[in-house]
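FYI, it's all coordinate maths here, none of it is from the lab. In this text, all values refer to a predicted model and were calculated from it rather than measured experimentally. Cβ atoms are built from the backbone, for glycine too; each structure is taken alone.
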Structure 1
Amino acid sequence: MSHEKGKCSCDGSGETSGPIKLHTPRPAVKLPKMIKVAKADEALYRRVVDAAKQASADAYQPYSQFNVGAAALTFDGQIYTGFNIENCGYSQTIHAEESAVTNAMANGLMKRASAHGIDQFHAILAVAVYAPKGKDPWPCCNCRQFLGEFGYDMHIIGEDPKDGSILCLTLGQLVPFAFPIEEVLRSVRGDRG
């Protein structure tokens, strides 16, 4: 690119040759296919969703007025809840999913998992998300990255506001090109192969 005076904005003149046009196509986004919840899991998943709903009532949301509750289902059938806790600095806001997982961790999740030979990627089976004003249960991008630390096979579940049915996707479906956390951990631990 030329940096001649008057031909780009680098010289401070603010003049440019105009907007550029990209020619690379932008195909329509294809939504992932919902997972049909097994009959045997319906009652349990409903309990997890209901726990997220109840947690949303305790949210501290003076800035957004947008309650969010979450519930994490662990490998041993425990359900831990959390909710959003806003902060006037915004970036210090704690999201409901972070709160629920932190609650599980603070209550010994990883110690219990380790005692059963279960790693961090299989300690959490599902996370339910509920926002009374929301249209779906899918976590924001920040929370998707946060949850990815605990595996992309976990189910993300919630209630369809239209008919009350349980919506279900894996975290991996929501993050198709996820950062390879397991690979990074193997490398850090000395496995370079």
Structure 2
Amino acid sequence: MAERKKNPTATRARILQSAGDEFCRYGFQAARLNAIVEHSGITKGSLFHHFNGKDDLALQWLQETLPTMLESQWLQPLELDNDPLDVLKNILREQTRSIETQNPRDFCGSPLATLTVSITPEDTALHDAMREVQLAWHRAVSEALARGQKQRLVHSAIQPNDEAHLIISLSIGLELHVKSHGTTVLPGFLRSALAYLDTLRPA
């Protein structure tokens, strides 16, 4: 209680960080409040002071933390007036590097991937919040490809909306594939992904 009074903002941020780790590692359904409490170094009463339960905690995390993650990893780089295909290549390179640095036994990957497949339409509020994140993600990729077409850096015949769906699926699929097969898939994935992006260049 004293800690919360001393710095409630820091306590709340610590809870959200621990929740993100738990959601990422186990998905929303299997996430454990007791583990979040333990990793946050707080009491369960403190958690319930800040959040009404796991649904509320997940919703707040989706609305506050995940958009910031998406902004830094995808949106900001794609907003720059650079070759969008080079930017996308660098994003995928950074994603594979990030995966390689994680301990395989503690592999979490990106919450953008894990939570996408662990939240069902029945979790209405969570599903809607995740959909907002997904729409922003798709819009950023699609608009970057469309700008690239105007600059004649991207093939004029491609459909940016369709390609954006495929590129996002590559990113999500990689995280899930590594969870099943380990990091040995990374070099082949990166070679194939970069080669695919080159096919989007003008002939």
Practice task
Of the structures 1, 2, report the one carrying the highest value of mean count of other Cβ atoms within 10 Å over residues 34-41.
Solution key: 2
Problem - At a computed 62, 37, 27 (Cα extents along the principal axes in Å, for residues 18-129 alone), which of 1, 2 - result: 1
Handout entry: Comparison of 1, 2 - label where distance in nm of label points 7 Å out along Cα→Cβ at positions 82 and 98 is highest
Key = 2
Exercise for the section: Rank structures 1, 2 by percent of Cα pairs over 21 Å apart, for residues 66-153 alone and report only the one at the top, that is, the highest. Expected result: 2
Fill in the blank from the handout: Taking FRET efficiency 1/(1 + (r/R0)^6) of positions 138 and 178 (r between Cβ atoms, R0 = 25 Å, to 0.05) for each of 1, 2, the highest value is that of structure 1
Problem - Which of 1, 2 leads on mean count of other Cβ atoms within 10 Å over residues 58-65, largest value - result: 2
Fill in the blank from the handout: With mean count of other Cβ atoms within 10 Å over residues 50-57 computed for every candidate in 1, 2, 16.2 is reproduced by structure 2
Handout entry: helix-only ellipticity at 222 nm (-39500 (n - 2.57) for each DSSP H run of 4 or more, over all residues; to 500) derived as -8500 - corresponding label from 1, 2
Key = 1
Problem - Read-out log10 I(q)/I(0) by the Debye sum over Cα atoms at q = 0.08, 0.09, 0.17 Å⁻¹, computed value -0.32, -0.40, -1.14, structure in 1, 2 - result: 2
Completion exercise
Note: relative contact order in percent (Cα under 8 Å, 6 or more apart) at 24, derived from one of structures 1, 2, originates from structure 2
